[in-house]
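Chemist: Several structures are given next for inspection.
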Structure 1
Amino acid sequence: MDNKQLDEIKERILGGGAITPDEAYALLEADPAKLCEAAAEITALSPATFDSCSIVNARSGRCPENCRWCAQSAHWTTGCETYPLIPEDDCMTLARYNDAKGIKRFSLVTSGKAAKGKTLDAICRMIGRVANETGMKACASLGLLDIDDLRKVRSAGALRYHCNLETAPSYFPKLCTTHTYADKLATIEAARRAGLEICSGGIIGMGETPRQRVEFALALRGINPISIPINILIPIPGTPLADTPPLTEEEILVTIAIFRFVHPKVFIRFAGGRQKLSPEAQLRAMKTGINGGIVGDMLTTLGSTIDNDKALIEKAGYKF
């Protein structure tokens, strides 16, 4: 793709239009620097305030699913910390800490295929307290729930539900066989019907091709999420992806730029693995397309401190 074609697509998007699938794949042939510059112009239309969120790993480990990237799967021996549902008081202590730091959203995340029964009831009580006792908006990531359970989550006070598509439809079966892409799509549709906003993204660098990363971006457009978390794989010893070669910084920045072209108005958020990028590349990523992020520590890998994240976000020109 030459610079003229790139500019034509950019101007169409800035005017309220959309990129076609063929054009999205063609972005892979664009000059990376020009592509990132054009994506930055599209990102400049986004709100000046960074969409920050934080998470609590409310139940960890012993997951029966065989996702090949995940430290919490019971199929792999990773030394991951395992524990049942955290006490309500512990959850609220962390929630109040994040609230005091100025975080805008707080999500309860559990391992396992789905949080059910008494566990879900306990989580809903925590969601209600987060929603009613802090200034943050409550979110949840509780697995493949049905619509009745998702209505409980919404009634408890959660506004947004997180269920990652994870990767391209053509690649997902190579990474997980205990549930399907269709299962994820059904959960996302049920969450929408229950009145919840959709947060859905995934992980790049799991051995997929560049075209599959574009396919992934287009698949996400099909479910119209309000938020797309982009994780960068951290190969975890003991998982089948432990020896996966890392993406280069340019590959990551190009991916973010393409996601911005495909999703001009969505919050594209940094999630796990961003510490794989240099501080300079993280700043470039925020200008290229990132306008939200999970701040503080992640689930099973070290993230960064809230204060460090805040400083980087403000240096990129956003309000925190």
Structure 2
Amino acid sequence: MREACYIGIDTSNYTTSVAVANERGDIIANLKTPLPVKEGERGLRQSDAVFAHTKNLPSLLDGLRDSIKGLSPVAVCYSQKPRNAKDSYMPCFLSGAVAAHAIAAALDIPIYTCSHQEGHVMAALYGAGVLEAFSDKPFGAFHVSGGTTEALFVIPAEDALDIRLLGGSADLHAGQAIDRIGVAMGLPFPCGPHLEVLARENTKKIPKPRICVSEITCHLSGLENLALKLLTDTGDKPLVAAYVLRFISDTLFVMAKHVREGNPDLPLVFGGGVMSNRIIAAELTAKLGRDVYFSAPAFSADNAAGVALLCRKKAKFLQ
């Protein structure tokens, strides 16, 4: 008898992703292709993102076919919207819906849905090695990316994740700020990995960031102006890169302290593309102490691994 497997598809505004989880809950394939962004631009229109997913999916699905040879697909799950909120919607997720429905129809298997954010949190747990440890207890989570900067309270359910919003950015998201500043410095989009490389070259004292945080609500719109002024004043790109990362790190630290108020032992899990940054991860780990978890970058940036794991979770619950 062939081993069961579970398929996940995620089509965000940054990456086309397909993943497979096996019966034991191991990710055996985590395939992804970034959406192309022209030099000097800071993102894609939704129509362009849908077109890019349409171009990316055939080759990724060919890879999926090779990954599941010898296995028996039990179900497929796709991310249908950014967050578990009534008004949460982006057309780019329709691309994943089409692919998932085609797979489900061809193989005559069940199809499930989740949110992009659920997938991120699930993947972060897996990438940090704490998926089983947190399977039945609440924890705090930060989803920090180009489209989201949010602090969350998560209660695992048998077939999903009950995610409750605690706070977040009132204006610009952390990934947006990084990309805007990075593009202004001539870095390729998405700028996060390149900004980290630059920041590691810095040897100068980083100016103290003037962050703006009120309990669990932050404001990041001022970061862009402050960083570009520093660039104009100094012309020092490594210093500016280090300043940007310190600003975000300090902001998240203050927010995390407020999340833990009244529950100082609450575990905190960090996920999302910005949390792939090892500099920010090291600073937050040093400041926040124990019970702080960061995923390996492959499972922190956009991916479908969490969606595949949620597929397994839902399928087993409904057996």
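FYI, it's all coordinate maths here, none of it is from the lab. These figures come from a predicted structure and were not determined experimentally. Cβ atoms are built from the backbone, for glycine too; each structure is taken alone.
Chemist: For which of the structures 1, 2 does the calculation of mean count of other Cβ atoms within 10 Å over residues 154-161 return 20.6?
Modeler: Values: 1: 20.6; 2: 16.4.
Clearly, the read-out refers to 1.
Chemist: 21 is what came out when relative contact order in percent (Cα under 8 Å, 6 or more apart) was calculated for one structure; which of 1, 2 is it?
Modeler: Details: 1: 21; 2: 25.
Matching structure: 1.
Chemist: Work out which structure the value 21.1 belongs to, where mean count of other Cβ atoms within 10 Å over residues 210-217 was derived from one of 1, 2.
Modeler: Values: 1: 21.1; 2: 15.6.
Label of the originating structure: 1.
Chemist: Then there is this: Looking at structures 1, 2, which one was FRET efficiency 1/(1 + (r/R0)^6) of positions 122 and 290 (r between Cβ atoms, R0 = 41 Å, to 0.05) calculated from, given that it came out as 0.95?
Modeler: Values: 1: 0.75; 2: 0.95.
Here the read-out was taken from 2.
Chemist: Sticking with this structure for a sec: If you work out mean count of other Cβ atoms within 10 Å over residues 50-57 for 1, 2, which one comes out largest? Working shown, then result.
Modeler: Working: 1: 23.2; 2: 19.2.
For this comparison of mean count of other Cβ atoms within 10 Å over residues 50-57, the top structure is 1.
Chemist: Determine which structure produced the value 16.8 for mean count of other Cβ atoms within 10 Å over residues 162-169, calculated from the coordinates; the candidates are 1, 2.
Modeler: Numbers: 1: 22.2; 2: 16.8.
That value comes from structure 2.
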